[in-house]
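The structures come next, written out as structure tokens.
What follows draws every value from the coordinates through simple rules; no lab data is involved. All values derive from a computational prediction rather than experimental measurement. Cβ atoms are built from the backbone, for glycine too; each structure is taken alone.
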Structure P
Amino acid sequence: MSLSREAYRELAAVVGEQYISEDDFILAGNRAQTPEIPFAHPSPDAILLPGSVEEVAEIVKICNKYGIEYIGNVTGCIPTAYCTRENSIILHFKRMNKILEINAEDRYAVIEPGVRHVQLYPEVRKLGLSYTAAAVGPGGSVLVNFCATGGDHHCQYGTSRPTRYLLGVEMVLPNGEILRTGSLQTDSGWFCPESPGPSLRSIVKGYSGNSGKLGIITKCAVALDRCKGPAEFRAEGLSPHHKIYMDSDCSSVYVFNYKSIQDVCDAITKLGEAETCATVQKYFYLPLTLMMTESANEFWEKWPEYKKIFPMPLVVHIATHSAREREYEEKILFDVVEETHGTRIPREIERWWEEHMDYFMIVARLQSVLRLGGSWLPIKTGAESLQHMCDVYDQTQTFIHDYTNAGKIFDAPANYQIIPMEYGHFASSELLFMWDRKDPQSFRYMAEFSQRSKEEDLKNHAYVMAPYGFGKAVQEQGALYSHCTDWLARVKDALDPNYTLDI
């Protein structure tokens, strides 16, 4: 289906003829299958590039007038960034890519949707500041991570998720009204997400975010932290074959191996009680090996050795404000590791982490994990207590071998990560496995395992997959979370009664 000529003319009048297209070769790039999903999305009827919040508001009003569904898109990294139904358009925000303000005194930055981590992070670093950069790579949208979708990262043990750092948003509601939250609503600046204006922070973000299904965010402010480390990094080589060093006597990296997930849990708990270290995480051993090798051939050569060396790696980054403080935290770290039966991995392997410090800031080697088949699937991407997460993965081992032993999924049963937040007061999790997106059988086995995992979680009351979006599939999970999906549906009905925002 194509747009009516009347609707197309009105939309073109808003953004200009050069920023709207219904040409098939333009639309094709926004309906192709993504690495995570082995099927194509419906084609949008048009794609628009708005340049301001006023243009977005006018577009939304026209969509309501003609019954057109719309969806916002920045990087297109996830399936929900594409149309799910016919008679839809995509609003792409590549033109709205300005860093509007960096306030070093009050420690916040104001940005538009198209601003990438590679734009913002170096600028705030130069001012001695930092922020919680989600582990999506340098091309990820900062605003999307803070406002619309997940935002877990490798340094949230010593800080927290972007949810905690969102200060205010400018948002176009589904009726075309422009809403500004928190202190911004009273022209008091971007310093506060709550009063004296409306908050709505939980509707904007929640834990995982709703991918813009309740409104289009056109600006946001994010809080900045004082940076522990140099303003600039030393780089060698070209991506993806590069190294990033942090030349500082206030920084050190260690990797330990454990045999028991309970020992890992105890180690993280003890370090959290002492409030030491910037990063502490139980990491995946499969992506770890992929990132540490330069090719698929080298991966297969090293994998038998590496999976024995670190079947349950605990990665630790210490970042302090003085060398004396670093030495103090190192003493605590090694005492805790000894008490919890950890062993340090070989130095020649551990050195890789010191040579790739961008892992702890912006993961620029993330593309390396696609070598084995072009795609991966993360499940159990929720958050609960640290102990609960460890217990869940113990329970997963009771059925995952049915799939690994049969060759249905990659034989890496401990390929999950647990990242504590706020010194271990709670933790996020992710079970990750690789699959070949060109092999239909591989996808079928992946879906089979995912369904089994979901059934086991529901049966055992495992809070490891937060309800996400709308529909029957999330209603079952919502029962574990105080039926929050029912409340979300009510909010959706109130804000978007015409359901013009694609779901």
Structure Q
Amino acid sequence: MKKSCKRLLACLLCVSLLLGCGLFGAAEDPAAPAAGETAPFRLSCTVNGDPATQRGFCWYTRAETPSVLELTLADGTPVDAAVDYADVTEWNGNYMHKALATGLQPGTTYIYRLGDGTTFTEPGVFVTDDRDDRVEFLAVADIQASSLENFQRGAAAVDAAFRTLPGAEFMLNLGDFTNDSTNEEWDYYAQAMDALSVKMTLAPIAGNHDGLGVWHWFENLFCLDTSRSVQNLNGVNYSFDYGNVHIAVVNTNDLLSVSLAQLRWLRNDLNGTDKDWKIICMHKSPYTLGKDGKWPDAMYLQRALTKVADDCGVDLVLSGHDHQYLRTKPLKGNKLDPDGTTYVLCGTAGTKRYEVRPFLADHFMKTEFIDALTVQRDGWANYWDGEDWEQSDPNNIGGCFNTFSVEGGTLTLKSYILRDEPAEDGSDVITNIDTLTLTKETGQNKITYTGDNTTGTAAYALNVVPSFFALAGYAFGEWLPKFLAMLPDLIKVYSETGIF
């Protein structure tokens, strides 16, 4: 009797094993990824090399899957482009996928999907640069959220930007995508932004919250050209041409501010182009009245980086970091000069906003330099009227975005705020807070540098100590005396308003 029971149990066990192995199609392979684990997320299409012929793509999956980039023309015709796939790599519990498409045709609309050959994203779209002298693009900064709700507020500002300038060919994000660069925050970012991300080409810039203390996060979230980056530990520096505009991206996490190696790279890069318009993009700002304007890492840029901008004929420097909108008059040698560079602190697309630090005025930044200033914070909402910043407008309480239109020798910047509170009928309230038009004679820039502008590991290492001493020398020799001179004003303001 016992043997019969054992035989029966053995038979039942064999049948269970056969069913479990899927021979009868009743169960899935237990080793196969669970539903949803193959779905791509954290999607990005980025500038990588020549925007007329190349695009970079990065995405993540929960499970390890193959990387497949599917490309078609707008009419559905398959595209036989060359695609270089990076190895699928595990990163902080998820799997990173990167692909670089090359050999694309200039001025062409492409539809793409990212996936594993079976599971794909919804179709995305990008348009390659047609290499003419007309281009439109956007810039935002500092979404820097921690909650899904606040990421969605930032995404609303980005969506408003594309509705305001529907012909925008790419978007600059000037850094601080998240607050703490954790998996949870990047997942929230993906939930809020992925539907928009597949419809834009992004040029990302590393912020301090994207790089300092969270090494390699920035490099691993985007597929960028790192061939000339002086180091990739806490950000990436790169450059590209779009139309008749040259854009150089600087990593202001490099040795807490900017290294001598990167300043050398920037100078060579700017001297190596003959494009009509030269723009530097970075996270920290050399001119600001926000809370970070009193520290030496950002203020060192006012001494070191602006010298490169002066020498290389830079038209615009775009930055973030201090969560308010500020545009300077043209400056050269840290003085007013109609032939100088305009510095734009591009506000924040997010909900973390800073008021003016009055004690900074005329210590680290002269008020005569200010051409436009808008504070986005509820309860402050100040703007610059040419004399002071005590003027208030409730439409200023919201997320900021910036549009750029270039046509030949004319560049127009328009900056907007999407008000937090909608109109009574539920529609968006978008206010144009600043407009700037620059004009110039085209064809004047000449290439004066044609060498190898890469920085090897050894060359970078040799610059670390001199870079440290350059920053330390500035901090003790220039910054500290100014800080001590400012301290009585700082204490007075803090005692009256609690602002530090």
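Given that mean count of other Cβ atoms within 10 Å over residues 45-52, derived from a single structure, equals 20.4, which label among P, Q identifies that structure? The read-out was computed on structure P. Of structures P, Q, which gives 11.8 when mean count of other Cβ atoms within 10 Å over residues 437-444 is computed from the coordinates? Matching structure: Q. Which one of P, Q has mean count of other Cβ atoms within 10 Å over residues 245-252, as calculated from the coordinates, equal to 16.8? The read-out was computed on structure P.
Work out the source of 0.80 here, i.e. which of P, Q gives that when FRET efficiency 1/(1 + (r/R0)^6) of positions 221 and 301 (r between Cβ atoms, R0 = 30 Å, to 0.05) is computed. Computing FRET efficiency 1/(1 + (r/R0)^6) of positions 221 and 301 (r between Cβ atoms, R0 = 30 Å, to 0.05) on every structure in P, Q gives 0.80 only for Q. When distance in nm of label points 7 Å out along Cα→Cβ at positions 397 and 461 is worked out for each of P, Q, structure Q gives the greatest result.
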